[in-house]
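Presented below are the structures under discussion, each in the form of structure tokens.
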Structure P
């Protein structure tokens with residue numbers, strides 16, 4: 001028993017509890033000022049700061065099951081290893097928390113933006129807006145990236161304009177949006193819409209309650225292509241606030257009252273401004289004509305060069321995750337994982353490569369620190385390169401190329417369907 005206070009003191013050292021308390025107060029002040037007006041429910045939700053190096057946690061409450069204990073004006077404890085760490089919403093100790101990794105942004109408005117964003121994810125269930133994380137792999141390819149950035153350039157112009165100029169720029173944004181959906185085909189439109197409702201609205205909430213305005217969002221749109229390695233999942237963080245602020249200006253608060261998982265922010269803006277995009281047979285011609293107004297020729301040239309490099313990279317990834325022997329772990333709805341949304345790579349027809357990843361399930365935990373892991377398009381399993389002859393597999397720890405798999409009791413590696421493949425299976 002004498003060792004317990006020493007452990008708690010060492011945990012408390014990693015997070016500045018005074019800074020944590022100030023951040024909690026900032027978030028409470030922002031959500032209290034909103035008073036639930038933004039979405040009809042309070043965004044004041046349980047907040048949990050976690051130091052990823054130590055798993056030390058500081059919360060703004062103890063949690064329903066008392067997972068945290070009071071100290072220094074906040075509540076402290078440690079998050080178990082079974083919970084992957086990320087900026088996300090998480091169930092723990094009978095509570096649904098907005099988890100945010102420590103340290104927090106130094107800028108006060110950026111702190112509030114981040115805390116409100118994650119708090120929105122906790123509130124989503126109350127709003128009837130279920131979480132969704134489609135791959136949007138088409139936004140890694142040439143046409144997807146090209147016409148997404150053209151949409152952003154038009155949205156930027158609309159945010160900085162008013163009257164007829166805003167309406168004209170908004171029409172161009174919707175034109176590029178519709179053309180992208182047409183040329184990319186498949187589930188492109190539905191996947192974009194789903195992620196904008198999930199991450200886009202969360203970011204919009206953070207932007208508004210933190211006090212950012214149209215010029216701030218316009219600057220973000222201008223710099224976004226250089227801030228992200230991939231736009232496939234990060235695009236919604238930029239599109240959501242842009243459409244949200246334009247809808248606030250043109251439709252008032254009414255646009256938020258009937259939101260559902262089927263809502264399309266582009267269509268909502270088009271209705272608010274009474275905009276009409278060309279008929280399908282004229283869509284391509286008009287999009288190409290308007291491309292020149294946004295320096296589209298230069299953008300197409302740079303994106304074409306990027307596409308050549310991307311295809312070379314895809315060939316390497318396909319050898320690693322599809323053609324070569326792999327270790328496969330099945331996913332279930334109970335599987336937990338965390339990742340960096342700005343670094344994903346879409347592997348055409350096979351799924352999405354996550355350069356780093358933490359995952360846990362009934363089978364154990366998987367930590368990918370380099371080299372990546374592939375999650376298939378149907379979210380049925382995750383694959384990493386099969387371990388070599390000297391990389392374990394007889395015990396509960398498998399150290400492979402860039403990853404460590406720790407198997408829970410009752411689970412082991414067996415041969416997979418292909419020669420050389422390995423699969424995690426429960427002992428029979």
Structure Q
């Protein structure tokens with residue numbers, strides 16, 4: 001029989017669900033350092049307090065809740081922090097995910113992993129389990145890149161995968177920098193960057209996430225274990241032409257940036273289809289934006305993912321080649337630049353084996369599968385052993401209000417995560 005969500009799980013879910021939800025679309029707009037994000041942070045800290053977990057906000061704005069092991073480390077100057085002694089160096093078992101969203105995102109992408117971590121701790125305590133290694137619940141900031149354009153920004157900063165000065169100058173659509181947004185929310189942007197002390201406290205990281213695809217549904221499996229993440233990146237394309245009148249400018253005289261942009265969209269679909277890759281232009285802006293005018297500029301963001309680095313490179317080259325040819329043909333200037341890139345990730349094999357063994361001991365069958373979606377676990381994989389658990393998504397839809405997971409499958413995910421934490425923290 002499939003497990004059912006506990007009252008504590010339901011309380012966590014019901015209290016988080018309204019935060020940042022748009023009443024018109026039903027989707028979520030939880031962008032970093034906005035009021036919705038601050039409400040999510042308050043929810044996280046309240047959930048930690050309810051469980052007597054010590055909370056910490058690191059220098060990059062990521063949130064941590066610690067189930068400390070008494071006497072497990074040397075107290076810092078001034079004595080131990082409230083709630084217990086600090087974790088032993090390099091031994092902590094970390095889990096969690098993120099609370100931010102893409103524009104009009106779904107309810108499960110990210111929050112399920114944070115909520116499941118708290119619920120798994122409830123389950124372990126209910127079983128009378130006492131960890132021998134500290135357990136940490138993490139909520140990473142700006143995982144989606146929904147406001148400042150760089151995915152997994154909080155974990156990238158923590159791991160030293162992005163230059164702090166570059167990060168501070170990132171801007172949202174209103175021209176507000178990351179530094180300005182953090183400062184307005186009470187976080188010092190001057191402190192952001194690689195945090196070796198925190199990394200050194202972590203022994204491993206296990207992230208539970210809704211599957212962003214339907215592989216598990218097709219396999220009739222409730223849970224899965226990720227074996228790797230496809231390489232992926234984002235490119236910004238600026239097509240600059242000349243504004244003109246829609247009713248009087250002859251077609252032959254126009255320098256319309258919309259034409260090479262449209263050709264690029266079609267080229268992205270073709271190049272990806274030829275290679276079994278994924279290429280998407282999901283964000284575009286046009287200036288001046290008048291219905292009765294030829295555009296002066298079109299800005300587009302290209303997202304490309306593939307099973308390996310060579311395939312990704314070939315896909316991008318083909319798309320940008322078409323963009324350049326069509327721009328030249330229409331007397332439009334094209335500027336392109338890579339905004340982010342994540343190499344191929346192979347998750348830690350011994351850790352994945354531990355996960356499989358812990359799940360099997362509890363009667364869970366969890367096939368291994370790759371994913372084309374990026375995650376904080378993928379960024380942290382360069383610095384410590386990481387692994388991922390997936391919960392079945394019956395339709396495969398994600399980054400949409402239609403994203404869904406059944407309650408029984410979520411409860412199975414909690415039970416599985418509890419089994420994993422019990423094994424790793426024993």
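I have 19.7 for Kirkwood radius over Cα pairs in Å, for residues 148-347 alone, calculated from one of the structures P, Q. Which structure is it? Considering all the candidates, the number was obtained from Q. Calculated for structures P, Q, distance in nm of label points 7 Å out along Cα→Cβ at positions 28 and 268 is largest in P. For which of P, Q does helix-only ellipticity at 222 nm (-39500 (n - 2.57) for each DSSP H run of 4 or more, over all residues; to 500), calculated from the coordinates, equal -10500? Of the options listed, only Q reproduces it. Each of P, Q could give log10 I(q)/I(0) by the Debye sum over Cα atoms at q = 0.10 Å⁻¹, but the derived value -0.78 comes from P.
Say we calculate relative contact order in percent (Cα under 8 Å, 6 or more apart) for every structure; which of P, Q gives the highest result? Numbers along the way, then the final one.
Details: P: 13; Q: 22.
Looking at the calculated values, the largest one is Q.
Have a look at P, Q and say which one yields 17.6 for Kirkwood radius over Cα pairs in Å, for residues 68-243 alone, as calculated. For Kirkwood radius over Cα pairs in Å, for residues 68-243 alone, the value 17.6 is produced by structure P. Calculating mean count of other Cβ atoms within 10 Å over residues 140-147 for structures P, Q picks out Q as the one with the greatest value.
Read-outs throughout are calculated quantities, based only on the coordinates presented, and are distinct from any laboratory measurement. All values derive from a computational prediction rather than experimental measurement. Cβ atoms are built from the backbone, for glycine too; each structure is taken alone.
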